[in-house]
1. Assign the value 12, 41, 30, 15, 2, calculated as P(r) over Cα pairs in 10 Å bins from 0, in percent, to the correct structure from I, II.
2. One of I, II was used to compute FRET efficiency 1/(1 + (r/R0)^6) of positions 31 and 79 (r between Cβ atoms, R0 = 25 Å, to 0.05), and the answer was 0.60. Which one was it?
3. The value 4.8 for distance in nm of label points 7 Å out along Cα→Cβ at positions 15 and 127 was derived from one model only; which of I, II is it?
4. Of structures I, II, which gives 12.9 when mean count of other Cβ atoms within 10 Å over residues 7-14 is computed from the coordinates?
5. Quick check for you: by volume of the Cα convex hull per residue in Å³, for residues 55-94 alone, which of I, II is greatest?
6. For which of the structures I, II does the calculation of relative contact order in percent (Cα under 8 Å, 6 or more apart) return 29?
7. Looking at structures I, II, which one was helix-only ellipticity at 222 nm (-39500 (n - 2.57) for each DSSP H run of 4 or more, over all residues; to 500) calculated from, given that it came out as -7500?
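Taken together, the values in this text are just the output of simple stated rules run on the coordinates, not laboratory data. Computed from a predicted model, the values in this text were never measured in an experiment. Cβ atoms are built from the backbone, for glycine too; each structure is taken alone.
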Structure I
Amino acid sequence: MVQGVLAPVQFLVFLISLGLVLRFLLTGDGEQAATISIIVKTIVLYTIMITGAIWEREVFGQYLFAPAFYWEDMVSMVVLALHGTYVFALLTGFLDTHQQMVLALAAYATYVVNATQFVLKLRAARMEERGWQGGVSGAVGASR
């Protein structure tokens, strides 16, 4: 349930932040708003990753890299690393503001790939469930 709420919230935060980051990169305006939005996106990301790992532990017996979600978790690690690198760059000044925003876009691009993985996995599971239920009812009907 938590994932069902956090995933759309994270996507909404992502869309708002993406707009603010692009606005800053195109116009130079709104640096503070873009920066805050990236931090909010990062907090939501880490929250959904922690709750997702807890769910994965309850369902599959391990916090991460269960066979059913191995590749999704691998890409999630890249997403986390890029967001974490952004926070590091912001706090240390390792990159200038423009470079930080470009790094945020790279993090966002990997987030889109990762979100797509999960949506496709969910869709496939639902289709399989429907097909399985249809197959069972069809088999039952055929045996009568």
Structure II
Amino acid sequence: MLSHIETIRVRYGETDQMGYVYYGNYALYYEVGRVELLRKLGVAYSDLEKQGIGLPVLSFDIKYIKPAKYDDLLFLKTTLLELPTNRITFCYECKNEAGMMLNTGKITLVFVDIKTGKAIRCPENLEILFISQLSE
């Protein structure tokens, strides 16, 4: 299991009329967690794109438990539970400063060849990196 915790401060513009974080913003928060987990491993999205690899979202699943509000400090835990194949799945837990679970989620992305748009296997160099990190 490989995890990263990212802190996110809710900005006013991310809230709706009720003062809650607008539900669509969690997709952005989850992306931050995913990108930073990969960066922690030494993998930048921009480097993948330079190699001709894209990672479009295949599925996005979220369960809302409690709302986050303006100026809350969120702790977003992003976890990679298994080795990627032609897909990679990240799991998420979002808590507030009091440690209350606000939502949980899961996003699956597909490795694609940017030029053809066709699904490909996880590149071997990434697979080796994930194997070494998940076995620690």
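1. Answer for the origin of the read-out: II.
2. Among I, II, the structure yielding 0.60 for FRET efficiency 1/(1 + (r/R0)^6) of positions 31 and 79 (r between Cβ atoms, R0 = 25 Å, to 0.05) is I.
3. Computing distance in nm of label points 7 Å out along Cα→Cβ at positions 15 and 127 on every structure in I, II gives 4.8 only for II.
4. Derived from II, not from the others.
5. II
6. It traces back to II.
7. II
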